[in-house]
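Participant: Listed below are the structures to be examined.
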Structure 1
Amino acid sequence: MFRSSLARIRRRVGVGFSVFLGLWVVWALAPGIPVLSAPRASTVVKEAGLTLFEHDWKPGDSLAGGDGLGPVFNERSCVACHFQGGVGGGGDAKHNVASFEVHPVPGRPEVMGGVLHSFALSKDCRESPTGLHDFFAVVPGGLKVVGGCTIEIRDFDPVRVHSLNATALFGAGWIDRISGKSIVHQGQSRALEAIGRELMADLNGIRGGRPRVLADGRIGKFGWKAQFATLEEFVASACANELGLGNPMMEQAKPWAHGSYTKVDRDLGPTQFRSLVAFVDTLPRPIEVMPIEANERAVVERGKTLFGQVGCVACHTPEIGGVAGIYSDFLLHRVLDTRSLGSGYAEVPTTPLPDGHPLPDEWKTPPLWGVADSAPYFHDGGSFTLEAAIRRHQGDAASVTRAYESLPISDREAINHFLKSLRAPTEAKPANSRAQGIIAMAR
């Protein structure tokens, strides 16, 4: 009797463990839970958020709980940089932001970063790339240049400054709901495909990207370096750094220059901040507009097919996490030609970047939905046409660029026509008069 009961217990434990192990394997191999519902918020909340998004902020502003705009800032309203295709769209190159990152050096292993602000309320707070070296000096002999049997020691400048273009926010709520597991699964799938091609002696495929794993283990989705895991964090940083508006998640930006800084109350209260996030969260998603005329429609459809055949979909994945038409894998890739030292050479700083941190030439794949209404392109806004942007893809994407350039002109034009069918949402609110003036000057 005792032995029989013990055997039954063992069987039940074994079955339970097998079921648990099976479920774990299924979960590990699954791409994550897809996005099942659209972002929602009440009309009252969205209208309150729209008011804050379009508001022209001033020092001592009546809407602010703190000191309002400043002490350092890049613009006076959100819509000043997000206006193409309507309120919430992308920005022009004139409104690029100078972002900087300070790499580790002996005695300081962490990475530091921030934004160089274009404007300041006080002369003492003005910022410039040159001024950064007052805080972060060049390290003598801090860089090894290795090439074959040759090692050259150079001084190391830890400061990296990038000009960054404001991205469109349409559909941001959908992106926020894509699970990190879906992004990781996408990266793993592409990596396995690349290994399979190499085993078949096909060395021309695009290399797989990698997800940005943040310090707390979450997957980054927002920002050119995928440095934010959620839309809420992205909006909080934009308010604090671009407008100088302190909020429940982040204090207003402090000037890097040698000016005095007095801590003040947060400018946006919890209710205001939630409304602003809700407005951005519920911005409509971009659309694919197919021509009505049959011949033009056929060209766009052929361009869409060629877009996949040449390999663009390896990074600009049409669907991820249940969100269709997004055209991004949200992974970090090296897509620019940065071989300034020549083949076989490598720069090795004395103190390396932390494991997993993006390299200077790694950038998150931007979603292409709405791309027709979001010029200029690339992280720096350095490509003013779709054709120029495609040809600029080098690095990990060099084989795709070669495949594109080998196509007949008619096929290349078809791909461009397809990309021009990816438009901003028609229901987006037209940008206000100030932003419309910016658009007119840009053209």
Structure 2
Amino acid sequence: MVRMGRMSNRILSTNRRELMAGLGAAAIAIGLPATPGRGLAARLLQAKADHITLRPGGPEIAVWAFGGPYLKFGRSDKQEIMFVNDLPVPVALNWRGIGGAKAAEPLLARAAVAPGSKENFEIPLLYAGTFMCDLRLLGDGAEQPSRPMPLVVGESEPVAVDRDEMFLVEDWRVRRDGTAIAPGNDPRDTQPAYTVNGLNSLDITARVNERLRLRFINGCQRAVIALKLEGLDVRVMALDGQPAEPFSARNSALVLAPGGRADAFIDITAPPGTTSSILLHDGKEARPIARLMVSNDPPVRNAVLSSAPPLPSNGLPARLELKGALRFDLTLGGLQTDWIAATKFAATPLPAFRAKVGRTVVLALTNRSEIANVFHLHGHHFRLLDRLDDGWKPFWLDTLAIDPGQTQRIAFAAEFAGRWLIESVATDWAAPRLLRWYSAE
């Protein structure tokens, strides 16, 4: 993916012998509606008890999850959601990357939904891309871990790919008795486990000259991960749901913070019978989690498709005016009282900062803790600024991992009026999810 400082270098500098093993994983193809709408029929979203199996022949592990297949929409001014909470705890839905969803902003615009209750509300689907909804905002220390749900909004214009695949990575901490713990609990005496699309062993099969669009989502609770696709040219097309200037992933690897997403195009040029391992590195060890296999079926076409143009724009500004921008400093980690645990959050009288709608905001994010910290901005996407503050990376983000002792600067246009959350969490399973809020007026 892109450079993310010392953290990505550390994650990707693995022993090559560790990176050679292979394990199967395949994603599930999805079909997307292509026509934008102006208000679609209500979509049922249900939170309920579920289970997952983390190894072949292993026990079923109790989790909390959304019922049914993941959400797929076309672009629309609004989409009605009917949410039913069949869990024994209150739930605050967290819509990651959905710009301008003021009426659905958790804890600020919408209170948590009580057990056994339901509610209807609307979210805008202004952007095409890969997004996510989860139950985790109030999940620290919960009785069971919960699973996120991918949300895909299809482009209104055709995209030159043969198949569109989801690749959702999740992590688990499992006790000796086979039960899994939620984040915010001490992971002592547990073993880590990872799944892709809820399964522990899958294969992706493709034909020669086929073009795949893989939608990678880091659905892990706290872990920054690297995904390496051995022997493949990985063309990054979008990050955190927003189109990027296309670029080849360095060493065919993507680095994703928890909640981060990357859309990549992969052209299958290897001969039939070739297998490429997909490897996950969590900063401690590399492990095979998937493989892409070239089938013996006839090629999809005589030659690979020509170079892909950028994905259609979602309308974010081509430039940000940094001169005269509002500038604020935010400290992550360390000893401070500004941040409030999500499970105890109530909006303080004063926000972290205020901005007039239409103004550019520059935030200096400094990590004072001894481990990496993950920052997530609600309501807007931001540019990652260059070190000299004289430009920005050619992509948009809504989530950023920051190394200990480091400062990163980001900029965004305060386009959507409302009160919006800011999240901060250390990359430690037991660390609490912390919140502040900001206002665009």
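Only the coordinates and a few stated rules stand behind these numbers; no lab work does. A quick note: this is a predicted structure, and the numbers were derived from the prediction, not measured. Cβ atoms are built from the backbone, for glycine too; each structure is taken alone.
Participant: The value -10000 for helix-only ellipticity at 222 nm (-39500 (n - 2.57) for each DSSP H run of 4 or more, over all residues; to 500) was derived from one model only; which of 1, 2 is it?
Facilitator: This value belongs to structure 1.
Participant: Quick check on the output: -0.53, -0.81, -0.96 is log10 I(q)/I(0) by the Debye sum over Cα atoms at q = 0.08, 0.10, 0.11 Å⁻¹, derived from one of 1, 2. Which one produced it?
Facilitator: That value comes from structure 1.
Participant: Which of the displayed structures (1, 2) returns the greatest value of relative contact order in percent (Cα under 8 Å, 6 or more apart) on calculation?
Facilitator: 1
Participant: Another question, if that's okay. Quick check: 17.9 is what I get for mean count of other Cβ atoms within 10 Å over residues 69-76, calculated from one of 1, 2. Which structure matches?
Facilitator: So the calculation was done on 2.
Participant: With mean count of other Cβ atoms within 10 Å over residues 261-268 computed per structure, which member of 1, 2 shows the largest figure?
Facilitator: With respect to mean count of other Cβ atoms within 10 Å over residues 261-268, the highest-scoring structure among 1, 2 is 2.
Participant: Looking at FRET efficiency 1/(1 + (r/R0)^6) of positions 181 and 429 (r between Cβ atoms, R0 = 25 Å, to 0.05), point out which structure of 1, 2 has the largest value.
Facilitator: 2
Participant: So distance in nm of label points 7 Å out along Cα→Cβ at positions 61 and 117, computed for just one structure, reads 3.1; which one of 1, 2 is that?
Facilitator: Of the options listed, only 2 reproduces it.
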